[in-house]
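Multiple structures follow.
Just so you know, all these numbers are worked out from the coordinates, no wet-lab data involved. Just so you know, these numbers come straight off a predicted model, no measurement behind them. Cβ atoms are built from the backbone, for glycine too; each structure is taken alone.
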Structure I
């Protein structure tokens with residue numbers, strides 16, 4: 001089984017802070033760990049505007065760090081982008097919408113502590 005990591009979960013895996021025992025077990029048991037290209041954008045954007053200074057030391061080397069973790073970059077297709085834009089979900093965060101649509105398109109669970117994802121029909125959230 002493959003998993004997609006929420007941006008914060010991926011960040012926590014880089015810093016070693018915040019991962020629950022359940023998350024670590026899920027990561028250890030999976031066949032493949034994916035990170036969305038939107039997570040790279042989200043981290044870079046938030047570092048640039050000063051909203052995530054803890055990630056500043058990592059921002060310039062994120063692709064290599066994911067490779068070091070043996071993680072994979074999820075595909076972001078036009079179909080996923082449209083699904084994210086059009087899904088019937090009140091949540092307005094574009095990053096979260098892309099993550100949810102990616103999971104649905106690939107039938108992957110999302111590793112996240114964000115309960116907002118629980119409102120997405122068909123999405124499995126592991127926390």
Structure II
């Protein structure tokens with residue numbers, strides 16, 4: 001007798017509820033030139049009010065940091081940090097996070113601490129981390 005094999009279905013992760021992505025080059029450039037800046041050895045954080053009720057987030061990882069697999073890993077980690085702490089961020093901001101070379105070797109806890117510290121320095125958090 002042949003048993004039917006049912007696929008395992010995992011629940012989807014909670015998506016970001018109050019945030020969209022920055023996609024356009026001019027949006028990134030506007031933040032680089034007119035936004036507030038905070039940085040440390042792992043990343044640089046740019047922010048600016050956007051006049052909307054939601055946040056918009058962009059992540060930049062230079063090709064100098066490694067091949068595509070390495071860059072995508074850093075990018076996924078930075079997006080996940082934001083997703084996990086999304087409720088702590090004040091609404092109405094555009095944010096760009098630029099990874100530095102030390103971010104490739106940093107563990108998730110160090111990246112999280114650096115991310116939240118820079119956001120707090122720019123006044124983007126509702127409560128201190």
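One of I, II was used to compute P(r) over Cα pairs in 10 Å bins from 0, in percent, and the answer was 12, 42, 30, 8, 5, 3, 1. Which one was it? Going through each structure in turn, the value belongs to II.
Identify the structure, out of I, II, from whose coordinates mean count of other Cβ atoms within 10 Å over residues 53-60 was calculated to give 13.4. The read-out was computed on structure I.
Out of I, II, which one gives -14000 for helix-only ellipticity at 222 nm (-39500 (n - 2.57) for each DSSP H run of 4 or more, over all residues; to 500) as computed from the coordinates? Going through each structure in turn, the value belongs to I. Out of I, II, choose the structure whose coordinates give distance in nm of label points 7 Å out along Cα→Cβ at positions 45 and 61 equal to 2.6 when calculated. Only structure I yields this read-out. Calculated for structures I, II, distance in nm of label points 7 Å out along Cα→Cβ at positions 93 and 109 is largest in II.
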